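Take a look at the structures listed below.
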Structure 1
Amino acid sequence: MADDVWSYATGERSAERARLGLEQAGAEFERAANPVVERLNAIEAHRQQARAAQHQKALELERLQRQRTYDGPSL
């Protein structure tokens, strides 16, 4: 029975060490990936801003074209 208790206790310690190692590795990965994630977010924000500006230009062009062809009400 003492062998069973010893095996259980050492197994628990091994599992705890493995969990701590995994947590540390996860934290290191987050720190290492953070600049990449920030850069990707900045790129996406820039692209979204460019798409919004392009859409606004298209709307303005369409509005100008409608104004040019509008002759007023006909009776």
Structure 2
Amino acid sequence: MNIQTANSLYQTGVLTTLFKSGLISAKVFTYREIYLWVHAQVKTRGISLNKAVLEAEVKFDKAERTVWRALNTFTEE
């Protein structure tokens, strides 16, 4: 999924409506938040993607593989 599309759907409330309807899981919100946080850390702090992933693992209390999965879920086209 394109991150811009996901952000647009989130801002308009469509993602929340889809979640409340049972059409998508809460995982979409978590993955989006992880994706945005990791990329913000890389951009603002200038750290490597690998280091940002390791920090996200602690911050979000998720496995490293889950953080990578969240990053691979979205694209920036």
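A few notes on this one:
- Between structures 1, 2, the calculation of percent of Cα pairs over 12 Å apart, for residues 15-54 alone yields its largest number for 1.
- Test item: distance in nm of label points 7 Å out along Cα→Cβ at positions 7 and 31 calculated as 3.9, pick one of 1, 2: 1
- Structure responsible for 0.99, with Rg/Rh (Cα atoms, Kirkwood Rh) calculated and labels 1, 2 on offer: 2
- Which entry (1, 2) yields the derived value 3.9 for distance in nm of label points 7 Å out along Cα→Cβ at positions 39 and 63: 1
- Test item: helix-only ellipticity at 222 nm (-39500 (n - 2.57) for each DSSP H run of 4 or more, over all residues; to 500) calculated as -34500, pick one of 1, 2: 1
No lab work stands behind these numbers, since they all come straight from the coordinates. Remember, predicted model here, so these are calculated numbers, not experimental data. Cβ atoms are built from the backbone, for glycine too; each structure is taken alone.
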